[in-house]
Every structure is written in C-alpha cells, then in structure tokens.
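Heads up, there are several structures right after this.
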Structure P
Amino acid sequence: MLKGKKILLCVTGGIAVFKAAALTSKLTQAGAIVKVMMSGSAMKFVTPLTFQALSRHDVYTDTFDEKDKAVIAHIDLADWADIVLVAPATANCIGKLAGGIADDMITTTLLATTAPIWIAPAMNVHMYENRIVQKNMMTLKTLGYTFIEPGEGFLACGYVAKGRLEEPEAIIARLEEAFSE
C-alpha cells in the first residue's frame, strides 16, 4: 500500500530521533519514496548521513543550503509530497506550526505544503500534558492536521508515562490506512 507513495519525513530534535531512523528504513523497505528533513536539534542526536543511507535520498537541513540552485527546495518538497509526517514532533515544532511561525526549513515547508500533515509528538509527559502544548495541538487538529498519539512506557527522562514516539510499525499501519481510503 505504500509502494510509490511520496512521504516527506520531518524529524525534529528529541531522543526519539532514533525511532525516526527505524521508521525511515521500514517505510523504504515497504516501497515508499522517503525524503527527510532534519532540524538542527535533530542533528545533535543522529547525523543526516544515517537518514541519507536509509532513504537513499539527500537529507535537507537548511533552507539556504539548496542542493539544486534552480529549485527552491522547501517549495519543491512541499509540492512533491503525498503526505508530510513530522516524527518525532517536539513541543517546539508543534508550537511554531500552531502559531504560523516559519523560521526554519521544516516549518517553512509545513506552511507551504498542500499535502496532508501528520504529526507524531514525542516528549516528556509533563510537556505533553502542558495546557499550552494541548492548546497548540487542538488548534492544529481544528485546522485539519492529523495526530498520531504518543505511546505509554519508559521515557528517556526516567518516567513511565505517555510521551513516547509511537512505534514505527504502528505509524506505518496508520499511513497504510490513510492511503487505502
């Protein structure tokens, strides 16, 4: 069901970046065409080379570092995608998007795309439950964004609670459902 589907994966900075690498690999193995954007914070956890190897495509990290000078990358990628998936999505990225802030490659692309945007939050349970974060998510849901709720379990901070990035297999199952409709 994912064969030939164009998925733009936007990876923002949290420890769950390692799961985004596994997700990239599994999506590619399923036949999806995956292109990856990474925030500066995401690159502190995993290098772009990892995603380049797993996706077999260039990784985009900077609005002003154009791979092809004849193409405006964030607009080209926004137009290219069948679906945009933000995973992991930090509270910072969710807040920027809810406020219409476009100050990096990921947020400018998110505001430029007409493709469906799916958001998979991953953060500490107290951040996730924070009223501001919940309000930002509700704003985005009202605007038509789709959320993949975080899982419950052991968090990097030591808590056992809701906040983990959903498992790659569960995210893929949701995407397959969406593409089959």
Structure Q
Amino acid sequence: FDHKSIEQLNQANQELLDKVHQIRDSKALIIDLDSTHADTYGKQESASYNSHYGTVGFHPLVAFDGVTGDFLKAQLRPGNVYTSNGVVEFVKPLIEHYNEKFPEMIPFLRGDSGFAVPALYDLCEEESVYYVIRLKSNANLQRLADELHPASIPSDTTKTEIYYEETEYQAKS
C-alpha cells in the first residue's frame, strides 16, 4: 500500500460506513484512536526503526468505532514518529465529516496517553466532541486521585469496584 491507495481505501470505506450509519440510525460514535506497528522487510520507503517496538517498520495511525468495532480510517507513517504526530490532521476530517453528515449523532473520542496533546483537546472542544484521553501517571495526578478517593481496604474481595471522579488538572509544562 502507498499513501494514494490508503486514501482510496479510506474513501471507499467512508462511503460504506455512511450507508451503514443511515441504516443503523446510530445515535453515538466513539472514535477510538490508536497507533500500531507494522514490521517491514527489505528496503521499504518511509520504513524506519521504532525503539519502542525494537524493529523497522511503519507506525500507522488507526481509528475504529468503539461502539461497533468498525474500521474508520488509517494513515501510513514512518516507523520513527511519535504516537501523536499528525493526529489532529488525521482525525479532524473524520470529525468534520460526521458532524456534517450526521449532526444528530453524538461524537466521542477516546485515546491513550500517546494522544495527550493540547492540539487534540482544542480540536475536540472546537468541534463539540466529548473526549477521554488517558494521562501518564505522575505525582500530582496520584495526589489528586488519592484526595478524590482515598485508598481503603476492600470489604468484599470477590466483587469488582469501579469509581468515577471528576476534577480539573493542568500540567505546568
């Protein structure tokens, strides 16, 4: 695959997804952002070493529908780019498409800590997209978590307990 064929695949896929969303009458869309690694062999153009995976390849961006599991979009990238590299340019057309084509659908975006960049937060705010992006733990976040829900000894270890809290946090960097 080259960039042109990936774009053609994305376009054909989007046309099919639009028909499916019309039939399903989807009420929400969860855009699950991720990056992955694809090993390459030989001398592939734009393939490069990725220290996290310890091998040469591509580091594509991918998006899936978190409700249905449907593939939404992919973008080839060199193997040595960071997870968030180009994420706004990647996801903005997707968000704009769904906001325009399906204005009644409630859009959400979900990503891991590799996507914790202010430009993505800003895009979500501008486009009225709800978002959840994991942050890497640090002492300040741990302190906030401890204040919101102090650690306690579980009363029944056979049951799972899940706690949700909300707070505001802004990194100093």
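On mean count of other Cβ atoms within 10 Å over residues 14-21, which of the structures labelled P, Q is highest?
P
Identify which of structures P, Q gives the largest calculated value of mean count of other Cβ atoms within 10 Å over residues 86-93.
When mean count of other Cβ atoms within 10 Å over residues 86-93 is calculated for P, Q, structure P comes out on top.
Starting from the value 0.30: which structure in P, Q was FRET efficiency 1/(1 + (r/R0)^6) of positions 38 and 118 (r between Cβ atoms, R0 = 25 Å, to 0.05) calculated from?
Of the options listed, only Q reproduces it.
Can you spot which of P, Q the value 29, 61, 10 was calculated from, given it is P(r) over Cα pairs in 10 Å bins from 0, in percent, for residues 6-61 alone?
This value belongs to structure P.
With distance in nm of label points 7 Å out along Cα→Cβ at positions 102 and 126 derived from the coordinates and found to be 2.3, which of P, Q does the value describe?
It must be structure Q, since only it matches.
If relative contact order in percent (Cα under 8 Å, 6 or more apart) comes out at 19 when worked out from the coordinates, which of P, Q was used?
Structure Q accounts for this read-out.
One of P, Q was used to compute distance in nm of label points 7 Å out along Cα→Cβ at positions 22 and 158, and the answer was 5.3. Which one was it?
Q
Match the computed value 1.03 of Rg/Rh (Cα atoms, Kirkwood Rh) to one of the structures P, Q, and report its label.
Clearly, the read-out refers to Q.
Every number in this text was worked out from the coordinates using simple rules, so none of it is lab data. In this text, all values refer to a predicted model and were calculated from it rather than measured experimentally. Cβ atoms are built from the backbone, for glycine too; each structure is taken alone.
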